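What follows is a group of structures, each given as structure tokens.
Each reported figure results from applying straightforward, stated rules to the coordinates on display, with no laboratory input. Just so it is clear, the model here is predicted, and its values are computed rather than measured. Cβ atoms are built from the backbone, for glycine too; each structure is taken alone.
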Structure I
Amino acid sequence: MPFTGQTEYGKVVAAKLRSQLVLDGLFAHPFEGDARGAAVNVPLTFDEEASEYNRTNIGANTPTYDSNAYITVNINHDFFINKYLDGFNIATASYDEKKDALERGAYSVALSSNKAGMTVLINGAQGKDEAGNAFASGDPRYQHTGATQSVGTGDVYEALTKLGGKLTNQGVPKEGRYIIVNGDGEAAIMASNKAIKEGDLAQELVIQGYIAKIAGFLVKTTNLVTGNVGEGASAKKILGVVGHPLYGANPTAFKVEPTIVDGNGDANVVGGAFVKGRVAQAYAVLEPKAFGLLTE
């Protein structure tokens, strides 16, 4: 979650947000522009091959230029913090008390951000935008969808191995792949004897919120993985969504830097303060075919 701009208070809020975000680090594609504006530009790929050097005709070794397709990602979320702290005295509050107040404000933003990001992931894997509609016909992502794999009565490891193979066929790197599962998906993975459990994971991964690794996927869990694939009798419950950080972008900035304001200037407040701030951000799936869904 690369923030643009961080004051001292902003660093506290940003750190708390990162610790609470299920998707922290999972939308790592670079972008051009400032999230404090209306939109940013995101290059879809960096797949440019090098040419053979011509030793006999130096003039043939012409420079190459950026030939990537770009998409415009609108900054469509503007979350605000305006949390009242009864009895909070800024003049006498310690650093730890101020830090706690800022973190409480950040936690509420994280809840909203998690919901927005998971919606983008689940819809994106199905070739849909955040609103659940197909991408516009002029969008490079139009009519691209991710893979879907059902566990059925089989083993979740086998299902994820097949899902991983489908990602490989789309050129998705093996290193860094993840799956975010709900409670049912978590139960299936943790019941597998082929899953590397939390106690055997590197401590760095545990700190980042991963609970296991299976079939090449690092596992996170949340109750925000919901919905079905298909309709009617053929509908299958979604257990998890897989992807890779290189195929998602998350431009984020403080539109208004976090601060603590004495509330006594408010006619209705006596002896309190407010934590205030605004976080502007967007989530984007850049290549739907680089994602996938695990279903029941």
Structure II
Amino acid sequence: MIHAFVTLSFFLFNLLLHLGAQEPMLPFVLETHTYVVRGNDSLQLDLRMPQPPAEQGTGIVFLHGGGFQTGSRDARPVAAFLDAMAGQGIPSASIDYRLTMAGRGFGCDIPTEEKRWAVRIAAEDAHAALNWLVSADDWPLPKNGWVIAGSSAGAEAALFAAYCATPTPWQGAMSFSGALDAAIRPDSLHPPLFAIHGTCDPLVPVGAALHHFCPNDAPGAWSLIGGPAWADSLNTVGVPSWTHRTCGGGHLICNTGMLDPEVQTMVVQWLSGHWSAPLDVTVDLNGARHQGRASCPQPCN
């Protein structure tokens, strides 16, 4: 029943997306390429290039979710989101990456150092994908560079890639229900962030908390700062960042957020260079806007 509900939810979000489209969708080319070989693994990416190519824009490198143990670069919400972006002239590459926790999980029983390692390995693959994109010479490269984005586990890898080294090759980062190691500190040289998150996410905290809200003495008690809280920290050091918080929203925002027409519109605006000033949007579960984050009507259960 849960699977059927989620499938129906994705269908409804796609229907609303198409019904609510304000502009005609541009055509795009979808190609699959191998971008790096790691041992016996040939890692591939799905490249979406709008036609005609938008050389002046910014592209997206996207990492799917799945707890570093499962998931696919062409998962339905990822494909729908990137199709919509391509239809607005934004190129993208949805990538495979090494799933180092396959068969093990990513919960409270997995030691924190192993979690960090899984995130770092995925971030390395994202950098390899960026290198492939930059070196490709058979299609026009977006002159404004690439942002790194991801959903859930993919968002954790994206945030690591964007903010754990300075300078960074990424022009920005986008997080759907992701978080960053709380030991990282904001720097005025960091790229801007757009963070989408549910305020009642039981797995990845929206603020500062332990991963999966593990007990303090659990092997996997990893201290994280959620995407929106990290965006707030970036704003304090002059890096203008955006947030979209859903009051009462859980971890499923990592998928439904990608299919939300308002979020999609905000992403297009953000990628179009409107990230020169901070922006915070808070909505209820029906998508109606609140006047400020303090207006979430009730605490999480």
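Using the calculated result 0.25 for FRET efficiency 1/(1 + (r/R0)^6) of positions 143 and 215 (r between Cβ atoms, R0 = 41 Å, to 0.05), pick out the matching structure from I, II.
Numbers: I: 0.90; II: 0.25.
The structure behind it is II.
Taking FRET efficiency 1/(1 + (r/R0)^6) of positions 111 and 263 (r between Cβ atoms, R0 = 25 Å, to 0.05) from the coordinates of each of I, II, which one would give 0.60?
Traced to structure I.
Quick check: -7500 is what I get for helix-only ellipticity at 222 nm (-39500 (n - 2.57) for each DSSP H run of 4 or more, over all residues; to 500), calculated from one of I, II. Which structure matches? Walk me through the intermediate numbers first.
On the way: I: -7500; II: -10000.
It must be structure I, since only it matches.
Taking mean count of other Cβ atoms within 10 Å over residues 79-86 as the criterion, which structure among I, II has the greatest value?
Working: I: 16.0; II: 22.0.
Comparing I, II by mean count of other Cβ atoms within 10 Å over residues 79-86, the maximum is at II.
Given a value of 3.8 for distance in nm of label points 7 Å out along Cα→Cβ at positions 95 and 247, calculated from one of I, II, which structure does it belong to?
Numbers: I: 4.4; II: 3.8.
Derived from the structure labelled II.
Determine which structure produced the value 1, 5, 11, 14, 15, 13, 12, 10, 7, 5, 4, 2, 1, 0, 0, 0, 0 for P(r) over Cα pairs in 5 Å bins from 0, in percent, calculated from the coordinates; the candidates are I, II. If you can, show how the numbers build up before the last one.
Values: I: 1, 5, 11, 14, 15, 13, 12, 10, 7, 5, 4, 2, 1, 0, 0, 0, 0; II: 1, 6, 12, 17, 20, 18, 14, 8, 3, 1, 0.
This value belongs to structure I.
Quick one: relative contact order in percent (Cα under 8 Å, 6 or more apart) came out at 31 when computed from one of I, II, so which one is it?
I
To test your reading of the models, identify which of I, II gives 0.20 for FRET efficiency 1/(1 + (r/R0)^6) of positions 87 and 167 (r between Cβ atoms, R0 = 25 Å, to 0.05) when calculated. Don't jump to the answer; show the numbers that get you there.
Working: I: 0.00; II: 0.20.
Derived from the structure labelled II.
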